[in-house]
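Given below, in the form of structure tokens, are the structures.
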Structure I
Amino acid sequence: MLTRIVADGAGTMEMLVRVGRSKLNKIVLSNSAGTAGWLKVYNTDSTPVPGDGTPILTLWCGLATGSGPAMLDLRKENVALWQGLGVVITASAVDSDTTAPPVGVIVHLIYE
């Protein structure tokens, strides 16, 4: 399955992608903004709350450099989530951050 999440400047981006057992296979990160954003991945069965809880992964959504998106292939790492797959995108790597990410951060999640 594929889910696309786009930062629109309206606030932090949080989403419950899937409830139940999930396996994260690939993540594609792109950013056309002048500042970075951060993707936080949670093992959860409810929509994650920005600034609350501890993500299992925190990934940098780098600055626009003209080099195109970054793809992380996680199939060998076996990122298995038993509760579900939830994500938050914020402006800082700190777990407690509730700052909106810059407009232009786009995340694609490929999972099963």
Structure II
Amino acid sequence: MSAKTRIHFQFDNKIQFIKAIKAVTGLGLKEAKDASEQGWIDVDPEDANKVATALRVTTTHLSYYPPLEMRHVLKRLEAVSVRLCTRAVYALVIGLERVEAALGGVK
């Protein structure tokens, strides 16, 4: 499965938007209605600009971002988890020191 580009949108006229999304993406009525209720749709990266341009006519706000490669996501997740683990260990050590101090240095 190839990476998809997610297009986020807000619109004023739901019926016009559903018609536009059906025409541009080839989705059926139910899928287009579901997409309008979600507030986003996933499209192939090479089609993202074409779809976004066509949908801009009926939307009040539209934004899209290229997909992140999994290795970049994992790198960011790893960095965040290391920071969180470090903070958790530090908080645990400080907490134990406070408990020991409150108990009068019992070892």
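Every read-out reported here was derived from the displayed coordinates using simple, explicitly stated rules and does not represent laboratory data. Quick caveat, the model's predicted, so the values are computed rather than measured. Cβ atoms are built from the backbone, for glycine too; each structure is taken alone.
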Worksheet item: Of the structures labelled I, II, which one yields 14.5, 43 when Rg and Dmax of the Cα atoms in Å, for residues 25-80 alone is computed from its coordinates?
Response: II
Discussion item. Comparing I, II, where is percent of Cα pairs over 18 Å apart highest?
Written reply: II
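For which of the structures I, II does the calculation of helix-only ellipticity at 222 nm (-39500 (n - 2.57) for each DSSP H run of 4 or more, over all residues; to 500) return 0?
Details: I: 0; II: -19500.
Of the structures listed, the value fits I.
Using the calculated result 5.3 for distance in nm of label points 7 Å out along Cα→Cβ at positions 17 and 97, pick out the matching structure from I, II. Don't jump to the answer; show the numbers that get you there.
Details: I: 1.8; II: 5.3.
The correct label is II.
Figure out for me which of the structures I, II the number 0.15 belongs to, where FRET efficiency 1/(1 + (r/R0)^6) of positions 49 and 89 (r between Cβ atoms, R0 = 35 Å, to 0.05) was derived from the coordinates.
II
For structures I, II, calculate relative contact order in percent (Cα under 8 Å, 6 or more apart) and state which one comes out highest. Present the calculation step by step, with values, prior to reporting the outcome.
Numbers: I: 49; II: 35.
Largest value of relative contact order in percent (Cα under 8 Å, 6 or more apart): I.
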